[in-house]
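So, here's a batch of structures to check.
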Structure I
């Protein structure tokens with residue numbers, strides 16, 4: 001069965017933001033301590049760690065929604081990331 005949707009994992013995105021912030025700080029800390037060329041190269045490489053360039057669509061989402069023939073409404077949602085250990089599930093049923 002294929003996934004109903006693929007999305008960006010919130011845990012991977014948060015880590016990418018944290019890593020990018022650390023990279024920015026490293027470049028900032030290097031100012032005046034490395035050669036001008038090395039600093040320019042470090043600064044130019046920052047785009048590689050930017051979350052929009054480093055986070056892929058790794059969150060698989062599967063869901064169901066509907067009412068069965070007995071009149072029970074059900075919604076279920078399951079998501080898991082193929083890169084990290086993020087998982088989330090939700091299920092609700094009630095008589096319609």
Structure II
């Protein structure tokens with residue numbers, strides 16, 4: 001769910017950065033957009049993109065998203081040497 005929020009924030013930031021271009025602001029002919037300066041749009045867009053990326057990174061680092069649930073609980077037991085070793089079982093750590 002956090003990843004969706006990160007993508008939405010990043011998308012809004014990119015759209016806001018696009019509004020900093022005079023061609024896009026003038027083509028939309030919205031008076032509110034044309035009254036704000038380009039630097040305001042750049043600042044807001046940059047903040048939104050950075051916030052979205054931070055939310056995406058934080059959502060990917062959470063331990064509940066781990067693909068291997070037992071990675072911290074069990075350790076493999078090997079038999080053999082080098083390339084010829086095989087996993088013969090697992091033990092609780």
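Using the calculated result 6.9 for distance in nm of label points 7 Å out along Cα→Cβ at positions 23 and 79, pick out the matching structure from I, II.
Clearly, the read-out refers to II.
Looking at structures I, II, which one was helix-only ellipticity at 222 nm (-39500 (n - 2.57) for each DSSP H run of 4 or more, over all residues; to 500) calculated from, given that it came out as -11500?
I
I, II: which one has percent of Cα pairs over 18 Å apart, as calculated, at 65?
That value comes from structure II.
Readers should treat all values here as calculations from the given coordinates under stated rules, not as data from a laboratory. Not measured: the values here are computed from a predicted model. Cβ atoms are built from the backbone, for glycine too; each structure is taken alone.
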